[in-house]
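Any read-out appearing in this document is the output of simple, stated calculations on the displayed coordinates, not a laboratory observation. A quick note: this is a predicted structure, and the numbers were derived from the prediction, not measured. Cβ atoms are built from the backbone, for glycine too; each structure is taken alone.
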Structure P
Amino acid sequence: MKKNERYFYPAIFTYDEGEKEIAVTFPDLDVATSGENEDDALISARELLGIALYGLEEDGEKIPTPTPLSKINTQENERAVLVDVYMPSIRMAQVNRSVNRTVTLPAWLNATALEKGINFSQVLQDALKKELHLG
């Protein structure tokens with residue numbers, strides 16, 4: 001199945017007097033976030049949209065068809081906003097996320113490395129890249 005490079009989904013920005021944040025909901029995906037101002041709300045919305053769609057892709061679930069922006073009903077204190085997300089960057093971020101690995105070392109080697117201030121994670125990454133001929 002070919003994955004889309006870019007998705008566009010409507011979001012509802014809700015502005016409530018007295019609230020310090022703008023609530024953002026994606027009616028087609030049943031997810032929500034917020035932001036301190038419109039810029040922050042849009043950034044949060046893009047991040048959430050990417051994560052939600054990435055999860056659906058990875059789980060092999062059907063990606064819902066976005067409701068046209070013109071069909072989104074809003075209240076007086078709400079605005080419909082079309083939010084886009086570029087999925088290759090979301091997918092790459094997930095590939096590059098860090099994972100924890102447990103390694104076993106002789107006690108003397110561990111003590112010497114700690115004494116020298118060795119960054120175990122960096123040394124292991126460098127060694128694995130060299131071993132795998134990754135540059």
Structure Q
Amino acid sequence: MTKLTAGQCELCDSAGGDVLWQDDCCRVIAVADSGFPGFCRVILQSHVAEMTDLLPDIRDRLLKTVLATESALREIMSPHKINLACLGNIIPHLHWHVIPRFRDDSHFPDSVWATARRVSTKRPEPDRDRLVAHLRHVLG
């Protein structure tokens with residue numbers, strides 16, 4: 001696992017959003033996107049591009065964090081669906097998108113990166129304290 005120099009990777013150079021939980025492996029951040037409340041990212045702390053480049057224990061810890069984030073959002077928000085995506089086409093630094101989806105959101109059933117189909121029903125952001133508490137309970 002490599003660490004890039006400053007300015008080479010925005011996920012190495014910054015938290016990437018409001019940090020809800022972190023350890024030495026990864027961090028969970030809240031994404032500021034009013035169209036998709038509850039949108040989180042799980043970001044690996046080291047600069048690695050592919051899951052198969054990770055040692056098994058790091059890969060397992062990262063996936064456990066992704067699943068804990070999904071579980072917390074399901075419990076708190078009761079979405080119709082949770083989308084999980086690990087793309088890295090623009091930023092080749094391992095990170096997972098964890099996105100609560102609702103039938104009445106602007107893009108459903110398409111990807112959040114597709115063209116909007118409708119004006120979204122406004123939903124509040126999940127309670128940050130509950131989300132943090134859930135992550136701490138499951139992840140330590």
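Which structure, out of P, Q, was helix-only ellipticity at 222 nm (-39500 (n - 2.57) for each DSSP H run of 4 or more, over all residues; to 500) calculated from, if the result is -12000?
P
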Assign the value 13.4, calculated as mean projected area of the Cα convex hull in nm², to the correct structure from P, Q.
-> P
Comparison of P, Q by distance in nm of label points 7 Å out along Cα→Cβ at positions 17 and 105 - largest value held by | P
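Can you rank P, Q by Rg/Rh (Cα atoms, Kirkwood Rh), for residues 57-120 alone and just name the one with the largest value?
P
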